[in-house]
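Q: Quick heads-up: structures coming right below.
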Structure P
Amino acid sequence: MDKIRIWGESIPFNTGLPKKDSLFINSDLSPAAAMAAVFSPDSRIPDSSVTFDTAVWHNSIERGRVSDRFDDVPYLVPYVAKDSKICVLLCAGGAYIDVSTEEESAPVARLLNRHGITAFTLNYRISPYRFPAMLADCRRAVRYLRAHSEEYGFDKDKICLGGFSAGGHLAAYTANTLADTDQLPDYIPDKTDAENACANALLLVYAKLVFTDTAELLIPMFGNDFLTGDRKKYIEKYTVTNRMTCNSPPAFLVSSVDDSVVSEKNQLAYALRCHELKIPFEMHSFLEGGHGYGSARDREYSRWAPPGDYSGTECWTDLFAIWLKKVFYRPGERY
């Protein structure tokens, strides 16, 4: 598997310091219990990052998915389709305490290849890194792909940014905050940073977009700064629908009515805002699916995707491929 480093020798926010010094870990919580607590608000400790910190320590750091120091190297994995002029950049979910690339975004990338569409998966940094480190990774990934579009054969103006759950929040926030200045302390920009970080289209799959009802999910993004700061300002700023403008990219939205982790109200709110701003969008809200199902064709890994009839949900990647070609090509043009 090719791993493409998106940053040069200098990676902003990397200090090399031990991550454990920044974590509050409850050794009595098993890895499974910690993850269950993350996705079950009733199990979290109020006004504390303990459940999130314990989950990231057990499930991401101890398992070797990420480094135990602040020296992670974000990277892309390419899934190149011959003669594809379209590129889709996929950000897996994981509540900002994991990145479920192999279970979630990689299967979707392979399915897009079957439709003749090039895709890349992004492994971005997670807690105990804090925002805007994740945002910087996503913006840099878009810029990297735009800078290397000729190398991979796609059109630099046909880049769709997509994400699942927390990765959907990252994708949507990236696409809707282009006016914000990059905050990269002690970082010297290179040629890649001169590229535009805009996405030409947006894919949001059971994405976390609104924080008015689940503000605790901001804890892994900001830690104690959120717990001790003005929570209302955090909620307002990082609720994506508040950042949308008439220049937001066309969007394809996927949700499930029975999602108990991220309510379909998140996608409905985004769709309503698209309608108000006259942004082209297509939304599919499936009867069954739960949460974390990725392509919906292999659900064994996700305890939040309950057994059911997924014969409708499984077709979302096919519908997305059709929509994507309509967005990027005029009627009669060759795909």
Structure Q
Amino acid sequence: MSKYSSFAHSCIGESHIKKGLVCQDSSLCVSNSRYTFAASADGHGSLCYLRTDIGSEYAVDCAQCCVDEFLRNLGEAQADLDNSKERDQLFGQLWRSIVSRWHNMVEEDYRFEPFTQEDLDSIPEQYAYYRDRYLAGNYIDAYGTTLAFAVVTDDFAFCAQIGDGSCVALDDNGDAFEPIPEDPHCHDNVTTSMCQDDAAYSARFCYFPKDSIPAVIFLGSDGIENSYCNREQLYGFYRGLALTFSENGLDEGLRQLAAFLPEMTKRGSGDDVTVAGIIDFEQLKAMEEKLRTALEEADTEENPEESEFASNGNADDEKTVAAVTTENTEVPDNNE
């Protein structure tokens, strides 16, 4: 798997710093001889979700552990990934294992350290019903988080997501697209979540056969997309980031990203921000000129009076948990 590299970085939001909150995003990347993995999770932000930062950390860890086990056990069933029905069943099993492991970790954390009265008193009075739920033993919500991850092997790749945030991939022409189906239940501050009762059936997937794996797959928390006015500006950010990695290499590219994200959250959403991803540097290097051209064309078309960043204002407020549906899709061959 030396062909692929992964990275991940989370940055505390400007508004969280002002409010004295911890960073509630988590991210993780792993590369080994069998697969390359990257994940992003976004805790729900509100003071009502007392341990959402822990929940997001558990989410990326559970995803990686379950993906590792899934790939180890795939064996001859790998052929089933070419069949959409069989693939949906396999990915459904993977997602159920992630949710189950996450619930087990949350339950163990609460068993060893139940909420204190001080914890409960920190919940704003207008959200007292959360306090009542927790006192009644319904504490899972306190760990609520979104989750998105990407996996690349030598033979295929796939991505999965619950909740908001974005997965943006770049094809051989430097064109940006979002391969994971949109969740109609995610809008404004409403999101699906790992803490929902039906979370085991809530994931959206995309699958890439060997010949159509993108050069780059990015995963970003909603603090990233909420820092831009529209999708084209968001895609411009990811194209620019891809070019930065191509020109400077993984380590320097990640250093520059880490230096840029605090400025993004300060001028943009104010929310915690996370970017994780998987890169095929050979493919990426071959499309450098196309990326430069796309960025130059975007700069020419952009209104010079429009700010580079735009804030939605309430990106870090309470995220309402929505009902969910399961959707899966296969990404067509890039050459079609």
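Here, each number is a calculation from the coordinates, and none is a lab measurement. All figures in this text were calculated on a predicted structure; none of them were measured in a lab. Cβ atoms are built from the backbone, for glycine too; each structure is taken alone.
Q: When volume of the Cα convex hull per residue in Å³, for residues 33-96 alone is calculated for each of the structures P, Q, which structure yields the highest value?
A: Sorting by volume of the Cα convex hull per residue in Å³, for residues 33-96 alone in descending order puts P first.
Q: Tell me which of P, Q gives 0.15 when you compute FRET efficiency 1/(1 + (r/R0)^6) of positions 137 and 257 (r between Cβ atoms, R0 = 30 Å, to 0.05).
A: Q
Q: Sticking with this structure for a sec: Given a computed value of 29, 24, 19 for semi-axes √(5λ) of the Cα gyration tensor in Å, which structure among P, Q does it belong to?
A: P
Q: Where is distance in nm of label points 7 Å out along Cα→Cβ at positions 145 and 177 largest, in which of P, Q?
A: Going through P, Q one by one, distance in nm of label points 7 Å out along Cα→Cβ at positions 145 and 177 is largest in Q.
Q: 27 is what came out when relative contact order in percent (Cα under 8 Å, 6 or more apart) was calculated for one structure; which of P, Q is it?
A: Q
Q: Comparing P, Q, where is mean count of other Cβ atoms within 10 Å over residues 105-112 highest?
A: Sorting by mean count of other Cβ atoms within 10 Å over residues 105-112 in descending order puts P first.
Q: Computing helix-only ellipticity at 222 nm (-39500 (n - 2.57) for each DSSP H run of 4 or more, over all residues; to 500) gives -8000 for which of P, Q?
A: Structure P accounts for this read-out.
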